[in-house]
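Nothing in this text is a laboratory measurement; each read-out follows from the coordinates by a stated rule. The structure displayed is predicted, hence computed values, not measured ones. Cβ atoms are built from the backbone, for glycine too; each structure is taken alone.
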Structure P
Amino acid sequence: MYLVGTKNGLYEVKGKVERVCCDGEEVYDFLLRGKDLYVCSADSGVTLNGKKLLDDSCWRLYEYNGKLFALVEGPKIYTLDDLKKKILDLSEEGKKLGWSFPHSEYAHITDIAIYKGKFVATVEEGNLLVGDELSSLKPINFFADSHNLLPKWNKLFLATANGFYVTEDMSDFRLLTRGYFHGIEDLGNTLLAQKMSDHPLLLFNDSLESRTLEIVLPRPTFGTTAISRVNDNKIVYSTTSLYEINIGNTLTYEKIAEDIPMTRRIKVIYE
C-alpha cells in the first residue's frame, strides 16, 4: 500500500485510489503509527486522527528514539507528546540571516538526518543546521534552498533547488550536478536522486558517478518528493500519476494509478 500526501489531501493507493482525509489541504508529511494517523499540513498544522495538535504550518514529521517531532514554520520544532513542547525556535535568527520562503513570512526545516553523531537539518531557504541535540541546532556556512538529506558511504548528500551536493566534513560541499533536486533514496549499492525534469531519476554509484534513467515520467514540480524505496531494486514514483519502477538488470516500469493531485510526498506502507 502507498500513502500519498498531495496538494489536495492525503490518498491511499491500494488497487484503487481513495482519499483518506484532508480535502483542500496541502499535505507535506504524514505518519501511520498502528491505527493512529498523524498529518502534517501547511494549511492546518498537525492533526492526529483528525484532531488538531498544532496550529503552525507543518512541513515535516521526524521520529527519533520513539518520539515524534513536528517541524513547523519559523523554523521551530515541537514535540508531539502530551506537552507539545517547543524545543527549538530559530525565527529571529533566521530573519537576521536572511532566511525566507516565498509562501510564508518564515522559513522551515525540511529534513533531519544523523551524520557522524550530529543532527543535521535542511532549511527551505536558509543555512544548514548542525547540533548535538535537536534543541541545539545551529546554522553553519552552507546556505541553500534545501529539501532532503541522506547519509551514505560515509558522506552526506543534500538535495537542493540549485543542485545535488555531497560533503564529508560539513565544511566543504561539492556540487555533483546542477538542477532542482528533491527526493533521495538509498538503494543499497546505489543512491537514487530525483530532480525536476521529464527524465527525473539519477542513479549514483559509490564512486559518485551518475547516470540518468532513460524513463520519461510526469514531471515533478516545486515541493514534490516523488520517490520512495520499496526495496533495493524497486521504487515508487508519484507526481500526478503513480508508477512502480524496477531498477535492476532490466529497467521496467508500470503505471498503477493516475489522476492524483500533485504529490508532495509518497511513502510505502508495509502492512
Structure Q
Amino acid sequence: MQSSTVSQASSDKGIIVITGAGQRVGLYCAKALLEHGYQLVVTYRKMTTGIREMQQAGAQCIATDLNDLTSMAALIAALAPYPAIRALIHNASSWQADRPQAATAQPQDILSQLQQDAEVFDAMQHIHARAAYLLNRALLPQLLASTETADIIHLTDFVASVGSSKHQAYAASKAALENLTLSLSRKLAPKVKVNSIAPALLMFNEHDDAAYREKALKKSLMGIAPGPDEVLQSVLYLLNSRYITGRCLALDGGRHLQLP
C-alpha cells in the first residue's frame, strides 16, 4: 500500500473516506467533495492523473487492493489517526461478465469450469459486498465518534433489483450490498445513517460506438446519459439529510418502467 502524506488538520465538515476514487464517478465525487470543504481520504488501484490532482488538492490517497486482506488492514491502520469519520462511501467496483455457458460440460472440463465460475463470483462478492462489510465494521468506532450523524453510502447498481442475464455474479454482489444497507441501517440508527445509491447508465466509455450508445439510451424514459453529477447530488442529499436511512436512491431515468 502506498499513501500520500498530507496534513492531518481536520476540516470543519469532517472526514470522508471514498473507495475506488481513481476515475469516473468516484473521482468526480471526490474532487467535488473537496471543493465542498470536506477532508478526503480516498483509495485507488492504479495511479491516475486524477489521483495526482487530488493529492495536490490536499486529499490523502491510499493505494489499496480491496480483494486483499493485508492491503485492507494497511488501509485501516492508515485511517487510525483520524479520531472520527463523517462518512464512508463505498464506490469501488468491478464489472466482470459471467463465463459463456457451454451446452454440455465434458467430464474432464467440469472442475475447470467450476473454478472459473467461482473465480468470477468470488471476485464480484469480494470487491462489492465483502470489502464494504469489513470496512464498515472496522471503521464503525470512528463513524460513531462523529460529532454529527455519520453516513455510510453504498454505490450499488440498477441490476441489483432486476438481475442481469450476462452479469449474474455482478448483479448478485450488488444485491448483497443493498441488503447490507438494510441490516446496517437497522443496527446503527440513529448515530449512523446507511443508504444505497443505485445508478443505471450514467456515462459512456470512450470505446462505446454510436450504435451501442443509441441502443443504451433507449432503455430509459429520459433517454440521456446524465453523467457523474447525478451521483454527487445524491451523495450531498444523503449527507445533508437528518432522517433518511435504509433507503436506496434509484438513478435510472425511469428505466424500471421500460422493462417488458
Item checked: Comparison of P, Q - label where mean count of other Cβ atoms within 10 Å over residues 233-240 is highest -> P
Item checked: Value 4.8, calculated as distance in nm of label points 7 Å out along Cα→Cβ at positions 81 and 217, assigned to which of P, Q -> Q
Notebook entry, point to check: Between structures P, Q, where is relative contact order in percent (Cα under 8 Å, 6 or more apart) highest?
Noted result: Q
Check: Upon calculation of helix-only ellipticity at 222 nm (-39500 (n - 2.57) for each DSSP H run of 4 or more, over all residues; to 500) from the atomic coordinates, which of the structures P, Q produces -500?
Finding: P
Item checked: Given 27, 24, 16 for semi-axes √(5λ) of the Cα gyration tensor in Å, calculated: source structure among P, Q -> P
